[in-house]
1. For which of the structures P, Q, R does the calculation of distance in nm of label points 7 Å out along Cα→Cβ at positions 19 and 43 return 1.7?
2. Work out distance in nm of label points 7 Å out along Cα→Cβ at positions 35 and 155 for each of structures P, Q, R, then name the structure with the largest result.
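Each reported figure results from applying straightforward, stated rules to the coordinates on display, with no laboratory input. It should be emphasised that the depicted structure is a prediction, and the values quoted were computed from it without experimental measurement. Cβ atoms are built from the backbone, for glycine too; each structure is taken alone.
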Structure P
Amino acid sequence: MKISKIHHVAYRCKDAKETVEWYVKHLGMDFVLAFAENEVPSTKEPDPYMHIFLDAGNGNVLAFFKLPTRPEMGADPNTPDWVQHLALEVESLDELLETKASLEGAGIDVIGPIDHTLFKSIYFFDPNGHRLELAVNVARPEVTARLDEIKWDMLREWSQTKRAPEHARWLHDGSLDSE
């Protein structure tokens with residue numbers, strides 16, 4: 001078996017209507033589906049919920065659950081905020097910068113753009129506290145090929161040492177452009 005694509009990714013939200021309106025307004029997503037039930041289909045547990053779906057482009061769907069009977073939502077306290085995020089791709093650097101300006105104009109704090117060599121990105125939070133990243137690919141084919149050649153060696157070394165391997169140090173230390 002080989003997975004054909006991600007059907008949808010689901011997160012929890014504080015307010016379903018506010019979440020739909022925010023993603024439509026700030027990220028241009030289309031609201032495609034909503035349904036609510038009083039029982040969880042997979043467990044038959046009585047637990048009312050609202051399930052909303054947004055079109056994230058190219059057949060990708062971002063979904064949220066509003067769970068009114070559950071305690072207030074929160075992030076994993078053992079994982080840093082910068083780890084727990086959803087990265088969404090945009091077409092161009094101009095689009096990334098325009099979106100940053102629009103978000104900031106709406107009073108949303110934005111970090112970046114950050115140059116990751118392979119892509120440039122901005123970071124911000126949605127109204128539910130989920131960290132989002134918008135990224136635009138800027139990788140040169142030779143850089144991608146070079147990283148592809150070392151990926152397994154890096155993974156093996158990390159598995160043994162739990163320390164950052166030096167195989168791709170050139171990616172961020174400035175030596176890439178001097179080669």
Structure Q
Amino acid sequence: MNIETLKYPIGKPTIPTVIEPTHVQDWIQSISQFPSRVTKEVTHLTAKELCYKYRPEGWTIQQVVGHCIDSHMNSIIRFKLTLTEDNPTIKPYQEAQWAALTDTVNFSIQSSTQLLAGIHQRWVFLLEQLETSQLQRTYIHPDGNEHISLQEALAIYAWHCNHHLQHIINAKAFKY
């Protein structure tokens with residue numbers, strides 16, 4: 001398998017030109033189901049298995065789970081900023097450096113999956129309350145000065161969930 005396939009096992013994210021309510025519901029469902037799907041994949045792994053990588057230079061399973069916690073906490077903050085401010089500029093973070101911190105590398109996988117579940121429960125509760133006009137609000141991502149609507153962000157984060165779930169599945173299979 002080539003490095004691009006290992007890095008993007010489900011492909012890169014695509015956002016429909018016209019976003020329909022069914023897209024939004026599907027994306028919320030993906031986000032809602034993600035913690036239970038991850039928990040099913042990682043709960044019974046040994047410490048050695050949690051160190052498997054999905055590609056030679058990739059993160060371990062433990063780091064992927066920790067990254068999803070960090071990313072999705074940031075997502076909630078980005079959504080809330082966008083809902084309460086006019087086109088805010090969000091703050092990016094150093095994902096690779098965060099993935100190397102001890103709370104990512106050494107935090108218990110059971111505690112990590114519980115935290116992920118709690119984050120997603122709160123996030124989905126917020127998402128399910130949003131009106132179409134709220135989903136059209138935008139924030140600015142300073143990398144490229146890109147304006148991103150909340151509905152586009154929702155598509156990206158649903159993809160993000162499935163992308164990293166496949167990384168975990170691949171890591172278990174390939175055992176890099």
Structure R
Amino acid sequence: MINIKQMHHVAYRCNDAKETANWYQKMLNMELQVAISEDKVPSTKAPDPYMHIFLDAGAGNILAFFELPNSPQMGRDPNTPEWVQHIAFLLEDRAALVAAKADLEAKGVEVLGITSHGIIHSIYFFDPNGHRLELTYASGTAEQMAELKRVAPAMIEEWSVTKKAPQHAAWLHSDEFNS
């Protein structure tokens with residue numbers, strides 16, 4: 001039986017490893033932890049030089065990037081809206097989110113939000129590689145989270161048949177809940 005302890009790292013592509021490491025340090029206070037560079041891909045032995053960097057995303061989480069100078073210029077999946085693929089980071093509370101938004105805007109970053117998702121509140125912005133980032137804080141109660149977990153299987157089952165939004169958790173976006 002597989003017993004996952006935590007996510008070790010998530011890896012994305014970047015245009016420039018140095019620029020990316022510096023941006024994440026300046027904007028999000030993530031320190032560069034490790035840099036690995038090879039001329040061949042260890043798993044496939046393909047000749048493809050790369051720089052692989054690992055940034056401290058807090059609480060033992062690592063955000064990693066690959067710079068691939070011999071590959072075509074990176075892009076996004078043109079069939080997926082830019083709001084779908086993103087990296088979300090948890091902050092401690094609303095005050096931290098408000099402060100982070102002000103800090104990013106003062107540094108020239110265009111920020112969207114604060115957006116309410118009922119049980120979390122978020123801001124959104126892009127890194128220099130075009131990756132969408134989210135900073136969020138959790139506001140849901142233990143009871144609300146338990147209810148969402150309880151209805152999740154039924155929601156997925158209904159969605160798989162209808163491809164229409166099930167209403168089991170519509171309360172998340174009700175005016176009454178978000179007032």
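1. On the way: P: 1.7; Q: 3.3; R: 2.7.
The value was obtained from structure P.
2. On the way: P: 3.6; Q: 2.7; R: 4.2.
When distance in nm of label points 7 Å out along Cα→Cβ at positions 35 and 155 is calculated for P, Q, R, structure R comes out on top.
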